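Chemist: In structure tokens below, several structures.
Rule-based calculations on the coordinates, nothing more; no lab input. Please read these numbers as outputs of a predicted model, since none were measured by experiment. Cβ atoms are built from the backbone, for glycine too; each structure is taken alone.
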Structure I
Amino acid sequence: MIAIIDYGMGNLASVSKALTYLGYESEITSDPEAIERADGVILPGVGAFGPAMEALESKGLDIAVKEYVKTGKPFLGICLGMQLLMSGSEEGAGEGELIPGLDIISGTVKKFPAEQTTDRGLKVPQIGWNSLTDVTGDLPRNGDYVYFVHSFYCSPEDDRDSAAKTEYGIRYTAALQRDNIFATQFHPEKSGEAGLQMLIRFVRRTAK
């Protein structure tokens, strides 16, 4: 069973429907015990970093995520769910400050620099399709064309945590991987066949 974490800020139905379409069972849950029992866990997310962390903490789900990751079982963060894995985020923080994240992967969530995006005619948030390069992770493939919706991006301290990159004014990390932890800035459940294949590769890891 795949547990999809419900903390009130995720595109839960679309992830669940994608898994059902692929023939895999999932459960939308905010129960830490159900998360602990799961064969695989997905942390989706849409919205702002600070309120998302507050929602996780209010339900004890921040601890549940950290404890689950320690089990070595497969974990997937999607969009905001990827950003929450980082040490902290500039989103909503004061000048020179960060809002603390789960700190599972060291690094910072940063805003797209205006001089390389909006000043050059690129809209922020980035909404639309982009291709993946520099793929080293197990889920994406080089050249995969996937769907993004975001204003902030992850900058891991260790580039070896970067599983794929893309470009939107700047070249940035589009996916993360460390051991049993996988994460995508894009939405695999909205990325057509390429995204569905990534979800298949993730779910298959739960059987190992």
Structure II
Amino acid sequence: MIPPLKKGDAAQKAISWMEELRINQLPVIENGQYCGLISEELILEDNDNTKQVSEYELQGKTCVVNENQHFYDVLKIVSDHGVQLVAVLDDSETFLGVISIKDTVTAFAQSAAVQSPGGIIVLSLKQIDYSLSEISRLVESNNAKILSCIVNNDLLDANMIKLTLKINKTDLSAIIATFERFDYKIIAKFEDSEMESGDKERLDILFKYLDI
């Protein structure tokens, strides 16, 4: 529900909308086409609210997704470009609206992988040894399922990765024993009882930050 500005709108209008909506950026369109983002910082630095939006160098012109893309693509754009909003276009590149960081985090928090009870195991392994099918086989041998997995590069060693697994069991002891038996290095584990209060606190802090 974030309205777009037009190039002919006054900078003062942009500032008023940002204050009302409690955001620092707004999308700009012209004839149904996305033109970019204008930021509160850009207007305040110029210190001339009589200007029109068209007189500013707009940001985030390439920060767009198609309406059929996954919200993970939105997260990547936000991370790569440091924007708060990502424009959504249809197949003919007509502007449909924007997705905010908060929208995306909410979608992620409501996903089955997050909402389903279970535990988390973080493995450290060489990239060359990574096989999700083999790891899944070991998990499933304990009558469990992998709900989601995230692969991150190890910043200290380019040959290593960190694999975070969300598993649909709250008791991870048998799965951990299996991994250790096959020489997998476990660097962290979070069982459901350990996560509940901590995760809620982290989400509360995140949403409080996004509301600033």
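Chemist: Quick check for you: by mean count of other Cβ atoms within 10 Å over residues 150-157, which of I, II is greatest?
Modeler: Across I, II, mean count of other Cβ atoms within 10 Å over residues 150-157 peaks for I.
Chemist: Looking at FRET efficiency 1/(1 + (r/R0)^6) of positions 30 and 118 (r between Cβ atoms, R0 = 30 Å, to 0.05), point out which structure of I, II has the largest value.
Modeler: I
Chemist: Please compute relative contact order in percent (Cα under 8 Å, 6 or more apart) for structures I, II and give me the label with the greatest value.
Modeler: Once relative contact order in percent (Cα under 8 Å, 6 or more apart) is tallied for I, II, the winner is I.
Chemist: Ok, one more. Computing Cα extents along the principal axes in Å gives 69, 34, 32 for which of I, II?
Modeler: Comparing all candidates, it corresponds to II.
Chemist: Say we calculate mean count of other Cβ atoms within 10 Å over residues 70-77 for every structure; which of I, II gives the highest result?
Modeler: I
Chemist: Between structures I, II, where is distance in nm of label points 7 Å out along Cα→Cβ at positions 6 and 142 highest?
Modeler: II
Chemist: Same structure, new question: Match the computed value -7500 of helix-only ellipticity at 222 nm (-39500 (n - 2.57) for each DSSP H run of 4 or more, over all residues; to 500) to one of the structures I, II, and report its label.
Modeler: Attributed to the structure labelled I.
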